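Some structures to go through are shown next.
Derivation of every value follows stated rules applied to the coordinates shown; laboratory data play no part. Since this is a predicted model, take the numbers as computed values, not measurements. Cβ atoms are built from the backbone, for glycine too; each structure is taken alone.
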Structure I
Amino acid sequence: MTVWLISAGGSNSLFLPQFREYKAAVFSYKEGGDIRGLDKEAVYAAFEGKTYLDPEKNGKKISRHNAIRYGSEILKIRDKVKKGDYLYTSLFGGSQFLIGRVKKNPYEYRPEHHQDHRHLIRTKWHDPMPLDKLDTGLAGYLDTFRRTIREPSGQQELAKFAERLFG
């Protein structure tokens, strides 16, 4: 099993309500659309040259570099996250963490959802936990990050803590 640090739900939106409602981690990647069944190059092409849907980007197009970055992240979400893996995500600027265990058939694309919440990883969530309630030393593995999904150092320690939560 793998532990993943995630930043999910859209960069400017509160995502905790959607995590609870959908019983899943939710991810935007709205410009790429439905990537089910696409190979790596087709996923990159789904992003490249598209206009960002974020109004703050003022009609800017997605570069090849960013298309590869976004495509690589969504492919990790689709293909690498497996049942039994653990997700950690920060809440409230890192003062709390939400920890979840990935359920069966984890990845889904839901076109009927809001465009910021169409890519999902089915997850059972524990109640949010204040940072000071985590085991001593775990906070060092949970530093802030810009990528949507990554494997942190401290895999064993973070997995052991999560296993105790989920029994």
Structure II
Amino acid sequence: MDGQKIFEYYEKVYFHELGRKEQIFSRLSIPLATIIAVAGFYSVIIGGDRAAMDFNAKFLFALFLTVSIGFLGVGVYFFIDALLGKVDQNMPEPNVIEQYRIDLLTYYGDEPDPEARVAKEMHNYYHEKYMLCATICTNNNDRKSSSLYYCNHALIVSALVAVVAYAIITIPKL
């Protein structure tokens, strides 16, 4: 691959990762709703009649409820990591880039063809910035995707264990 193809590749990766970041954020609404639903389900479970239960049933209920709350905590941790994560690095603002170009024109003003030299330096500058920003965004998006994956799994286990705790508290009534 020649330099221009590599430049185009890094540019494409950078914009792809920006789109991927938005997709990850849009997928966070379901885990948030699940967190709220499971937390609300705990109020139903805790409000159940535990007086009619024997010691073993109370122990199992407390165990399953504690495990469920623990998995919910893990899910919330990974949700926050997916939501916040690490800070991405974006391309510099256009005014910063333009000031850099003007500084280069001033610096290379004594050379025979300063415009050509500045154009080459600007190409190198963009190449470096696209490569750096794309790398940082890729690493951050991979981490956010993994956190979202682990969040979903923890929430599923939390909900399933909460259902078992609910079953334990309702069995004596049947």
Structure III
Amino acid sequence: MEVRYIIANFISFLDRYNLPWLLLAIISWIIIYFTSKHKSFFRAFPMGIWTAVVGYLLERFFIAHKFWTERFIMININDIDLFVVIGPFFSLGILLIQYLPETAMKQLASVLLWSCFATAIELLAIKLGFLSYMEGKWSYLHSLLAYFLCLMNALGFYHTLQSGKKYKLF
């Protein structure tokens, strides 16, 4: 069988049963499962929650202001699929913290790398027809910047939590 035929049938299956974001969430969880250790997962868990909440708020803002449209919503939470929030957004925060380098410059590079990875996944979703940008309002560079700012926000939150533990704030 030709690869294009297989991909077309697979996309048709995902379209028919509203599964694209569920599939992405499952892939995200599998990546976390195979790359996480029990202790590091729980250390990074608050960052996963943080990036899921911030990602949801950003996604909601961008959809409400018609920067893009999300299709194939399985479990609708205010025009956003639940699996986008608890899948890729959650996973991004977990992976950022689990593989966080020691120095500030390397952390900045890590945030940029994870932002590029998230943007690449978004571009794949666009290529497969699961998401579409509104021409003239949004582009992949906007997405890259949004992911970068979101992950920088998560990194700041992480360092705040870590300094809070040192000074017994929580």
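Structural remarks
- Computed 1.1 for distance in nm of label points 7 Å out along Cα→Cβ at positions 62 and 78 - originating structure among I, II, III: I
- Value 3.0, calculated as distance in nm of label points 7 Å out along Cα→Cβ at positions 102 and 134, assigned to which of I, II, III: II
- Test item: mean projected area of the Cα convex hull in nm² calculated as 13.8, pick one of I, II, III: II
- Origin of the derived value -7000 (helix-only ellipticity at 222 nm (-39500 (n - 2.57) for each DSSP H run of 4 or more, over all residues; to 500); candidates I, II, III): I
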